[in-house]
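None of the figures in this text is laboratory data; all of them are computed from the coordinates on show. The structure displayed is predicted, hence computed values, not measured ones. Cβ atoms are built from the backbone, for glycine too; each structure is taken alone.
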Structure I
Amino acid sequence: MTYTFIDDILVDYTIDLEILQPNTTPYRTSLLQHKGVFHFSEAFFGNQNDVTEKFISFFHSVKENNSNLAITPEYSCPWNAIIHLLNNLDSAPARGNLWVLGCESVSVQRIQDIQEQYSGNNIEIIFNDNIAQGNAGVLLDPCCYIFKADNLDGEEKLIVLVQFKTQHMGVWESDLEQQKLISGENIYILRNNADSINLLTIICSDALAFNGDEITNQHPGRWENLPYIILSLQMNPKPTHQGFRNFRDGILKLNKKDVISLNWSSNSQASFSDTFFNKFSKSNLLIRTEHIKNEAQDEQNLIKSNHSKGLYYTLLKPNRHTFYLSPEIEFAVLRLRKPYAGPVNPALDRRRGPTMDLIFEYDNEHNNFVVLENVDDGLQSFLQSIGIASESLVDDALDILDKERLINLSVGEIEVKNGNTQWQIINKLTSFLMEDSEIIRRYTVTFDEDGNEFRTTRLIKFEELNLNILNQPELFPDIIANFRNNCGEVMFLNDNGYNYQYNLVSDDNQLATVAHIGNSSKGNAKNLLNKLSELFPKEYRRNNRIVVWYKPNVNDYKSVATPVPKISNTEPNNFTSITKTDDQR
C-alpha cells in the first residue's frame with residue numbers, strides 16, 4: 001500500500017477544493033446510502049439491476065444542491081453513469097467541489113478503453129497502478145475522484161482520478177472476491193497545498209490493512225498532526241467487525257481527523273443470500289471535538305431535528321461523537337464543520353456536529369429523488385414488538401430526548417457525582433454512551449439489533465414500574481403513602497419547563513422520585529437510593545421522597561426508601577404534572 005499525494009501526480013495542475021480549505025465555513029456533503037440488489041459473479045461485483053438512471057439523478061441533485069463533497073459507497077455507481085457524465089460535462093461537479101464515487105467493478109480492458117477514449121481535451125483520466133501486471137484476478141474495485149483543476153496554461157480540466165482497492169475482503173462468507181480481485185497499490189491523498197486539509201479514501205477492506213504510521217514512514221510529518229478527512233466506502237455486511245473498529249479507533253485517537261463511513265443501506269438485498277445484509281449498516285460521521293457539550297437548548301434542538309430526519313447521535317467518551325444514518329434514508333444532504341479551521345482565534349473555531357438539511361427517497365417510477373420531511377425511527381414498532389404500552393413512550397407528547405431521560409431515571413441508569421445534579425445532560429445519559437463495541441443502546445434508536453438486549457431489559461423494568469408496581473398501592477412504602485390510589489404513570493414535572501429531579505406526581509401534586517431495577521439485590525437498591533439522593537441539595541434531602549423497587553425473586557417486589565421525616569415540610573409546592581390538562585390544574 002503506497003500513499004501518494006495528489007501533487008506528486010498532478011504536478012502541473014492547481015487544485016482548490018472547498019472541502020480542503022481550512023476555515024470556519026461549514027461544508028455541504030451529499031451521501032448516497034445506496035439501496036439496491038448486490039450481485040457478484042465470476043467477473044462482476046455490483047448491482048444486479050441497471051441503476052444508471054438513478055445515479056444520473058443523484059448527480060443532478062448534487063449539482064442542484066451545490067454540495068462541496070458527494071460520496072457513493074463501494075461497488076455502487078455504474079460505469080455507464082460515469083460515462084454519461086463524461087459525455088455531458090455540464091453534469092460534472094462545479095469548480096471547487098469533489099465527488100468520490102465508489103463504482104461497480106471494472107475489468108482491466110474496460111478501464112483502459114475508457115481512459116483512452118476520454119482522456120484529452122478537457123478531461124484527464126488518471127491511475128498510477130500497473131493494473132496490467134495484476135494477479136490472477138479479473139476485476140478491479142475502483143473509486144473515482146472527480147473534480148476540476150487548472151493546468152499550467154490556466155485551462156480548466158475535469159480530473160477523474162481512479163483508485164483501486166488494495167486488499168480483498170475477509171469477512172464475507174464467500175472467498176470469491178479474494179479469488180477475483182486485482183489488487184491496486186496506491187492510496188491517494190488529496191490536498192490543495194501543504195497547509196490545506198488532507199483527504200483520503202479507504203475502500204472497505206483496505207481499512208483492515210490501514211495504518212497511519214505508514215503515511216509517516218513514507219512521508220514524514222504528513223499524518224499525526226495534520227488535518228484529515230478520511231472517507232470509508234463500504235459494501236460491508238459486518239461494519240462493526242473488530243478490524244473496522246480498530247481502523248476507526250486508531251484514527252479518532254488523533255486530533256483533527258474526521259471519518260465518514262458510507263455503506264449500502266441495510267434495506268438492500270443480495271442476489272445470493274437473504275441474510276447477507278445486517279439490520280443496520282451503520283453509515284456514519286465520526287468527529288472528535290471537545291466542543292459538543294449538548295447542554296444548551298440549541299444543541300438539544302439540533303439532536304431532535306436531526307433525529308426526525310434520520311441522523312442519530314451517540315458519544316464515546318470523552319470527546320468522540322458519532323452520527324448514524326437511518327437505513328430508511330437513501331440520500332442525505334448535510335452540513336458539517338471541517339476538522340481544521342486554520343490559524344484563527346480559538347473562540348471562532350468551535351466545532352459543532354452535522355446538520356441534516358435534506359433527505360430523499362428514490363422514486364423508481366419517475367426515476368428521480370423525492371424530498372422527505374422526516375423518517376420513522378422504528379421506536380413504536382419496537383415497543384409494540386416487545387409489548388410496551390406505557391403512555392409516555394407510545395405517545396408523541398414527550399420528545400425523544402425526554403423519553404430517553406425518563407427511562408434512564410426510572411430504571412436507575414443515571415450518573416450523579418460529587419453532588420452534580422445535572423444528570424439529564426445528553427452526554428451523561430447511559431443510553432447515549434457507546435463503548436468500543438460500537439453497539440447503539442439508544443432507547444429511541446432501535447435499528448441496531450446488537451443493542452436490543454440492553455434496551456429491552458430496561459424497557460421491561462420501566463413497563464413493570466408503570467403497569468405493575470404503581471397499580472399496587474400495597475407496594476408503596478410509608479414515605480409515599482399519600483400516593484396510594486393517587487397517581488398514574490411516571491412522568492416529569494412541568495414547572496415552566498421540566499424538573500428532572502422528580503418523575504412521580506400525585507393527583508394532588510405531591511412529588512416523588514422512584515425507580516425500579518428489576519431482578520436485583522437489596523444492596524444494589526440501596527446504592528441507587530443513595531445515588532438518587534444526590535439529585536437534591538443536602539439541606540433538602542431529608543424531606544425528599546425517594547423509592548427504589550427491586551425483585552429479589554421472580555414475582556416478589558421489595559423496596560428501599562427514604563425515611564418518613566419527623567418534621568414534615570409544610571411549604572406548598574406549585575409543580576404540576578405534564579399529564580394534567582389545563583382545566584384539571
Structure II
Amino acid sequence: MRYYRSHVLISVDPECLAKGAHEILDRLQDELIAQGLNEEVQVLETSRISGCANGPEMLVYPEGVHYAGLTVDDVPYLVEEHFLKGRVVERFVVPIEERKEEELGPPRPKEVRVVLRNCGKIDPENIEDYIAEDGYQALAKVLTEMTPEQVIEEISASGLRGRGGAGFPTGRKWQFARDAPGTPKYVICNADEGDPGAFMNRRVLEGDPHSVIEGMAIAAYAIGANQGYIYCRAEYPLAVRRLNIAIQQARALGLLGEDILGTGFSFDVEVRMGAGAFVCGEETALIASIEGKRGEPRPRPPFPAIKGLWGKPTNINNVETYANVPQIILRGAKWFASMGTEKSKGTKTFAIAGDVKYTGLIEVPLGITLREIIYDVGGGIKDNKKFKAVQTGGPMGGCLPAEYLDMPVDYESLTAAGSIMGSGGMIVMDEDTCMVDIARFFMEFTQAESCGKCTPCRVGTRRILEILERICDGKGREGDIEALEMLCQHIRETSLCGLGKGAPNPVESTLKYFRDEYEAHIYEKRCPAKVCRGLIRYEIQPDVCTGCTVCARNCPANAITGQRHQPHKINQDTCIRCGICMQVCNFNAIVVKSGADDTH
C-alpha cells in the first residue's frame with residue numbers, strides 16, 4: 001500500500017472542465033513526474049469543490065488549501081512553490097469566507113461523518129485505498145462470523161432507518177424480504193436522486209462507491225439474494241463510471257461474483273441507468289424501469305419485499321442507507337445507536353442551499369436543531385438578513401417558520417410540524433422570499449414530474465398550479481385559499497404514490513404558517529416580499545434620477561422615457577417588471593413597490 005504526503009483534489013465539475021480542468025490535471029501530473037514528486041503527491045478527481053465560478057479549482061491536503069482561477073501556465077510555479085518549497089501561493093488561494101457548496105474539507109462544527117467519512121480522503125477509483133480504510137472487513141465479518149439472522153438483528157438493534165425519505169426501519173425491511181417465499185431474491189440500490197439542489201447520493205457514489213457496494217453485499221447475504229442492481233440516473237456520468245470501475249475491481253479481488261472469499265456465498269451487481277424521471281425514485285416505478293417498462297408506480301400491497309423485481313422478493317434501500325451498513329457491522333449497533341434520538345438513530349447527510357452563508361453538503365447527528373444546522377454549520381443567513389423559513393425534504397417537503405428553529409431534526413418532529421425528512425434537501429429562505437411564489441415553484445416541479453397514471457396527481461396538481469400562478473400574477477380571487485385546501489386534502493388522500501401524496505406539502509405548510517401572505521396577494525393585490533411580477537411596479541425617484549439614460553438604454557421593453565439630464569419615467573403599461581433598470585442604475589434612483597406599499 002502506497003502512502004502519500006499530499007493529496008490534490010481537482011474539480012471535474014462541467015463548469016471547471018469547460019475552463020480547462022483536464023488540461024490542468026494533465027499538466028500537474030506531468031510536472032510532478034518531472035520534479036520527481038509523483039511518488040509523494042497523489043492527484044485525484046472530485047465532482048465539485050466550490051461554486052466553480054472561479055474554476056478550475058483545486059484542494060490540497062493535508063493543508064486544506066483551496067486554489068482557484070488556475071491556468072495551465074500556472075502549474076509549474078505552483079508545483080515548485082507548494083510541493084517543493086512548502087510555500088502556499090497566496091494569489092491563487094480562495095478566502096475562507098468564499099468557500100461554499102460541496103467542499104468537504106475538515107468537518108464543520110457539529111458535524112459527525114459516517115457516510116462521508118472517506119469522501120475526499122481516498123481515491124474512489126482505487127479499491128486498495130478503500131481497503132486501507134477497513135473496506136470490505138464488514139463483509140468478511142458477516143460471511144465468516146455471522147448468520148443472516150444475526151446480521152439482521154444487528155441492523156435492527158442499531159435503529160438504522162431508510163435514508164431515502166420514508167424512514168422505514170431497515171432491519172425490519174430486510175426481515176420481510178428474507179421471510180418472503182420465492183427465489184431468486186434481489187437487492188436494489190435506489191440512486192435516482194432527483195430533488196432540486198440535492199447531491200448527497202452523488203457525492204457518496206463519486207467519492208466512496210465501494211461503501212455502497214459492500215453495504216449491498218451484506219444486505220444480499222442477509223436476505224438470501226445473489227444479484228443486485230444500482231439504479232442511477234444518467235445525469236450522474238462520473239458516478240456511473242466510478243461505480244462500474246469499483247464493481248470491476250471488486251470482482252477482480254473476489255469480493256463480488258462466485259464464492260466470495262471462499263465462503264460459498266455468491267453475489268454480483270449491475271448498474272442500470274435511469275432517464276431522469278423524478279417518479280422513478282418511487283420504488284415500484286424504479287422496479288418497472290429496471291424491467292424495461294414505463295416508469296410508473298403500482299398499487300401497494302404487495303410490497304417489493306414480497307413481490308418486487310420480476311415478481312420476486314426484493315429489498316430496496318438508497319445510497320446513504322447502504323453506506324451506513326459496513327460501519328454498523330464493524331463498530332457495532334450500540335455505537336450507531338449512541339448518536340441521534342430515541343427513534344431516529346445515527347447521522348444524516350443534508351444538502352443546504354438557499355440564503356445561507358455556507359451552502360453545501362454536511363453530515364450531522366439526528367436530533368440536532370434546525371438552528372444549529374443553519375447558524376452553527378451553515379454560518380447563518382447571508383447579508384445579515386432575517387431568517388424566514390426553511391424547507392426540508394425536497395419538493396414534497398414543508399416550509400417551516402422561525403418558531404421551529406429550535407426543533408430537533410428527526411423523522412417524528414419534522415412530520416409533526418408539517419414537513420418531512422426526505423432524502424436530505426434543505427433550502428433556507430430569508431426575509432425577501434415570497435412564500436406563495438415558493439409554493440408555486442415546488443408545485444410547478446411536482447406537476448411536471450407527475451407520471452400521469454392517477455387522476456388526482458395528474459389533474460389535481462395542475463389545478464393547484466393554475467390557482468397559484470393566478471395568485472402570483474395578481475389575479476387571485478375570493479375562495480382561492482379554500483379551493484387550495486380542498487385540493488390538497490383530496491390529492492393527499494387519493495394519489496397512488498408518494499409523489500402525489502407529498503405534492504401538497506409545500507402548499508399546505510405555507511398556508512398554515514404564512515396565510516397572511518396569501519391574503520395580501522388575493523385581497524390587497526400586494527406581494528409583501530416584492531417578488532411576484534404581477535403585483536409589483538418599478539418607479540424612478542425624480543429627486544434622485546440624474547437623467548444618465550443608462551436605464552432607458554438597457555430596458556428591453558422600451559418602457560423608460562425622458563430627456564438626458566432630466567428625471568426619467570417608467571410606463572407601467574409597457575414595463576415587464578424584469579428589474580434590469582434597477583440592476584444597471586448607478587444612483588439607486590429606482591425602487592420597487594407593491595400594491596399600496598410606498599416603502600423602499
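Structure notes:
- Computed over structures I, II, distance in nm of label points 7 Å out along Cα→Cβ at positions 223 and 295 reaches its largest value in I.
- Among I, II, structure where helix-only ellipticity at 222 nm (-39500 (n - 2.57) for each DSSP H run of 4 or more, over all residues; to 500) as derived comes to -10000: II
- Looking across I, II, the calculation of distance in nm of label points 7 Å out along Cα→Cβ at positions 191 and 383 that yields 3.9 traces back to II.
- Source structure of the calculated read-out (mean count of other Cβ atoms within 10 Å over residues 399-406, 20.4) within I, II: I.
- At a computed 1.06 (Cα Rg over 2.2 N^0.38 Å), which of I, II: II
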